[in-house]
Structures are given as C-alpha cells and as structure tokens.
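As structure tokens, here come the structures.
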Structure P
Amino acid sequence: MTSLTPWELTLGFLLAGSLVLHVVIDPDLSQRNVAVLPDMARSPAFHAQEPNPWFADGKTLRTPLPGTVARGRLPLVADGVLLDVETPEWAKLSPEQQAAWDGFAPPVEADAGPPERGRDIFNRVCATCHGLDGQGRTPSTQRGVPPPPPLTTPTVQGMSDGRLFRVITAGQGNMAPHANHVAREERWQVIRYLRTLRLSGE
C-alpha cells in the first residue's frame, strides 16, 4: 500500500474539514455567497441624466467620438456618392444626388423574403395615413391631416426604388422621416409591396 505524502494528507484533512463545516453550518442556499470582488458582479449604474463621478465633466451621457457610426446606421452610398438624407426636398438635391438616388438599388437579399412581410410593415406603419389600399382615404386624412397622393398613381409608381427608399428615409412634404421606425431592410420590403399596389389600382 502506497503511503500518502504530508502534502496529500494535509489536503485530505482540509477537504474533510470543509465537508464537516458545510454540514454543521447549514448554509442558507437561497442567499448569495460571499463576493470577493462584488463590483465585478454588481457594478454601479447611472441614469443618462444623472451626475457621474467617474468623468471629469460629471456627465453620464457621453458625446459619441468623431466618426462613430451607430449600429445599423452605416452611411448610404451609391456608386461612390454619399447619399444626402438631410435635405427632404427632392428638388433641392443636386443632379448628382438625384442620379445617385435613382441608381440606389435594393440588395439581393431584399428580394429573398416573402412579400407578405412588406405588406405587414406597410399596414402597421404606413396605413394610418396611406390606407390599406394606398389611396390615402383614412380617418386621419378625413380629420385634418392632409391626405397623401395615392400610391397607385403613375407619378408614384414611376419613381425609382431608390427614390421611394429616400422618401421613406428622409420624408417628403407632410410625411416625416421614418428611418427611426423602419429598418433599412424593411424599407426595401415595403417598396417591394408598393409595386404590387399598382396591379390592384389599375
């Protein structure tokens, strides 16, 4: 029989002692264990407008660094031209901007999803003013909101996909920008659905 070394005996006694203490103490398993570094598990949190002692200016809400791009908000570029989404009026855009927007096309994956997805987004976001049929006859437009033009007219249906994307993104006339409400891929799906309204409106 192999004899245990003093180190192994010490470890064995410590293990047996810890098991005995565990039974004798009868710990409350519903409570947290002793935290050696509690700040690692429960770091202090500050509200956006609350003073913050960790920064020299005392502000919690930080200004984004120059060049910071929010997730999902990469700049829109077509044919190497940075597309203008700040100017809502189409007529005020330069010819270069108008041509770039007209050439702005949906990604290939935009045609991969079912067309019903675009219809669902349209009914949820757009139909309040445009109506389920795209004709602009809704309770909102009958109670003071200026009605938008029907989406089945040759003028609207003659717009390029890129220009329709711009209208949804930057707004136009009485229509507010919807970039914060409709994700980019969803805007393409809505445009895909808008093309089917032409068939039902003729």
Structure Q
Amino acid sequence: MYVPHFNEMPPADVRDFVASIGSAQMVTVDDAGELHATQLPIVWRDDTVEAHLALKNPHVDAIGDGQQVLLIVTGPQAYVTPSWYQGKAEHGRVVPTWNYSTVQIRGTVTLRRDPAWLRGAVARLTDTHESAESVPWSLDDAPGRFIEGQLHGIVGVDIAVSRVVAKDKLSQNRADADRKAVAEGMSGRGGESVEVAARMRRDFA
C-alpha cells in the first residue's frame, strides 16, 4: 500500500482503529496462483491475530501452515467533490478524490483444529464484541454439546504478525480551509461521510 508520509496513521491509533472495525478481509494465494478472500471477525492480541473459517469454506483447502496472509481492515470512506475547494472558484485546477482509513496486516498463518484452542479463540472474540451489550452473551449461555458441535464446524486461523501498514487519507495535503470545508460538506451527507469528517476533525479541532 502506498502511504505518503502525511497520510500515515499515528502508530498509537492503529490497534484501536482495528478493534473499532473488528473484522478484516483475509487474502491468500494458493499453489496455483489463485486469489482467495474471506471477510472474518478478528481479535488482535500482542503479535497475533485470531480468527476462524467455516470448515466448509473452500478457503480452508487453499491455505496451509506457514503461508503468507494479508489482512485488510477497511474503515470509513467517502468521495470528495472538488466543489468544496476554494480553488474551484479561483482557478478551477482541482479534481475529485477519495478519503479513507485502512490498515493492512501481513503475517504467517497456522491453522488450528484443537477444540481447546478454538473454544478459547471464539470466547475471546465473543467477549470482545459482547462487551458493549447491556446483557453480554457468553459461550456458557448455550448448551455445552451445542457449542461443541459448532466448534467442530470451524477451523482456527492463527496469524503471526510480521508487518503492519496503516493509512489515514484525510485531505492532509490540502490547505486548512479546504480540509475544514471538506469535513463540513461530509457532515451534511450522512452515512460513512460523517465518520470520515469526524476523523478529519481530530487533526484540526
């Protein structure tokens, strides 16, 4: 991923950003050179990312221990119209662009089939996402045999992280007046544009 220095996501923000999204596209290449991609909920612990695949997912047969994996975590994104720039009226030399935040995590995969590992990983994933609920659900709320049956239907994905690249493309190359105008314009749109505007305002609030 191309990351000009002014588009680098602050390192201190990367893990919080990934946790706030909570999922990633896992991309791999099989022995025949074919690409495979699956959207997965993830938990990033220390230098390891945990996830799991449905046993029936063809992606399971396309990867093996030691293979390189790319995880793409995509955050809020939005179109930027040049109509928001002062330069449109002054000289017209402006073009559209796209603002977004994303993190790419690379690492080496180990497939996990051990029931104890799977239960632990699923419990951590569940606890992470249930923490915001008023009455958090846990694995213990379901019958034990039912959970055991569900675990038999998945394969764990344990990724040892080797490299992380993180990007915030938030109009940092524009003048402050343009950036504020873009943030204001996005706030009026709704949807993900509002989230992009919020990320932009952290830099100049």
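No value in this document is a laboratory result; all are computed from the given coordinates. Just so we're clear, the structure is a prediction, and the values are computed from it rather than from any experiment. Cβ atoms are built from the backbone, for glycine too; each structure is taken alone.
Observations
- If relative contact order in percent (Cα under 8 Å, 6 or more apart) is computed and equals 17, the structure in P, Q: P
- When mean count of other Cβ atoms within 10 Å over residues 48-55 is calculated for each of structures P, Q, structure Q comes out greatest.
- Entry that produces -0.70, -1.17, -1.34 once log10 I(q)/I(0) by the Debye sum over Cα atoms at q = 0.11, 0.17, 0.19 Å⁻¹ is calculated, selected from P, Q: P
- Structure responsible for 15.1, with mean count of other Cβ atoms within 10 Å over residues 144-151 calculated and labels P, Q on offer: P
- Structures P, Q were shown, and distance in nm of label points 7 Å out along Cα→Cβ at positions 72 and 104 at 0.9 was computed from Q.
- Which entry (P, Q) yields the derived value 17.8, 59 for Rg and Dmax of the Cα atoms in Å, for residues 56-175 alone: P
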